[in-house]
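Colleague: Next up, some structures in structure tokens.
Coordinate-derived values only; no laboratory data. Quick caveat, the model's predicted, so the values are computed rather than measured. Cβ atoms are built from the backbone, for glycine too; each structure is taken alone.
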Structure I
Amino acid sequence: MKRWQSLGAAAGLGLAFVGGAIAQDMAALKAQAEAALTQQQYIQAETLWRQVTKLDPKNADAFSALCESLWRQGKAEAAIASCRQAIQLAPTSAVAYTNLGVALRQQTQAEAAIAAFQRAIQLDPYAVRAYNGLGTVLNDQGKLDEAILAYRRAVEIDPNFSLGYNNLGNALRQQNRLTEAIAAYRRCLRLPDQPATPASSHALAYTGLGMALQAQGKLEAAIANYRAALEISPNYGMARSQLKQAEALSVQKNQPAPPEPNKPSDKNPG
């Protein structure tokens, strides 16, 4: 019997872990699902995690990972349902509450998202992604001081969390604290790139850095950073629109001034 046929047979009997061969197949399936999620192959990850949850319907971690696979595709409603299933199975899962918060934010359910992130933090005071998510919702609400505190806590817990530095930079830039924002963006760029939406952490940071530099009047440096963002994430619309605007300003700035018209003579003709 082929590998997937054996898995299907086990599922039909309601046996998720029966015998060494089935256990090995399940372990391999989970490994493939985890790899797809890590490699940002979210459609494939969704398919694989759905198979895991069918074979092992009491696996809370699998439902939480399915939730992440879904919200990363923008499928917020399905993600919420999957996360709620994970929480029902494991009420103390900070990861599940964090993923739930992200999906709720995608549906603009801000207060519910905040509650989910806060619950995750209660369950795990070192939940970096929960602090980051909380900061993002607070930023959405214009509560920049509170957002900055949340982002600072995230990078304090994990100094290598590059996305947190990018988000911190954004909040500082919105407060016109440009020097601090630039430092945060540059710290992000010194760390390994991380997957994020709508672009990677480095693409986001290059764009934010460009906007901060442009606000300081450093137009050419801003343009260089927008181009760097697009090299990483060519379809990132914000970087592309900022680049177009900055290049137009640069052309306008570098155009020679029109010659002054000849002044009329004060002398009478003839």
Structure II
Amino acid sequence: MRVAVLAIGSRGDVEPFLALSTGLRRRGHTVVVATHAEFAAMVTGAGVDFAELGGNPREALSSPQGRRMLNTRNPLLLPSRMGALVGPALDAALPAARTACAGADVVLFATLAQFGLTVADQLGIPAVAAHLQPSTPTAAMPAAGLPSVRPPPAALNKATWRLSEALTWRAFRPTLNRQRSRAGLAGLPRRPWSRWPRDHRPPVLYGFSPSVVPVPPDWPDDVHVTGYWFRDPDPAWTLPPALAVAVGRRDGARRIAEELAAEDGVAQAVALLEERVGA
């Protein structure tokens, strides 16, 4: 199986995808990670093929204009401002992403690399969305990042997710549809991905632990929480003594550490990708 990974963001956004890529390589699959130039040495040092993506939405969001946009008090203004800020970076990344994915059997794309579906559709191959934090609507908990110190009533939990994903979709959809139009593809629906018919939306892999975020019972069966995607530990590294003592004194912390160590999120994600492609 040939896998193209599109990862955009900070090192914390990219490194879990590198861990997943090394797991795929151990299973005999061919992998290319398309990301920013600053991570080239990290990727190639792990023995994974690297492709450089132009543009960088993270830089746009961390710029003075980006910080002003993120501090916008009126949420209804946020989509258009975010789209205007991030759209050019996504346009700059798209040509290299398309080149990197040529010849792949599946495209795995991170949260900010939402053009991954466009690339996959253009190449006629399946796509899989991969996120490091929850974004699928649920009644089990409120959306993360709400501008409030108090959680909403439980009855409104799902509504907070709907609002969050609607605002995000309004920010990204115009750029994605312009890209799709230039590629001769049909535009994407007005509704966010979670509300598309199951056979029209990409399945989702979540790279976090169900021990940390329990899987909500109302998530659909094409949403998979695999566990964290960790790289192999450095055998020369040891836990700092003070931290080792602190963890050892707390049963809860020790139990969580043992549970996370027992999970193999990379292996679960690799198995799901193999199932998706039939490899």
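Colleague: From which structure (I, II) was relative contact order in percent (Cα under 8 Å, 6 or more apart) calculated, if the value obtained is 8?
Modeller: Values: I: 8; II: 19.
Answer for the origin of the read-out: I.
Colleague: Given a computed value of 156 for volume of the Cα convex hull per residue in Å³, which structure among I, II does it belong to? Please list the in-between numbers first.
Modeller: Working: I: 176; II: 156.
Going through each structure in turn, the value belongs to II.
Colleague: Please compute mean projected area of the Cα convex hull in nm², for residues 126-213 alone for structures I, II and give me the label with the greatest value. The partial results should precede the final answer.
Modeller: Details: I: 4.8; II: 7.0.
Structure II gives the largest value of mean projected area of the Cα convex hull in nm², for residues 126-213 alone among I, II.
Colleague: Moving on. A value of -23500 was derived for helix-only ellipticity at 222 nm (-39500 (n - 2.57) for each DSSP H run of 4 or more, over all residues; to 500); which structure in I, II was it taken from? Intermediate values should be presented prior to the final figure.
Modeller: Working: I: -23500; II: -14500.
Only structure I yields this read-out.
Colleague: From which structure (I, II) was mean count of other Cβ atoms within 10 Å over residues 150-157 calculated, if the value obtained is 11.6?
Modeller: On the way: I: 20.8; II: 11.6.
Source structure: II.
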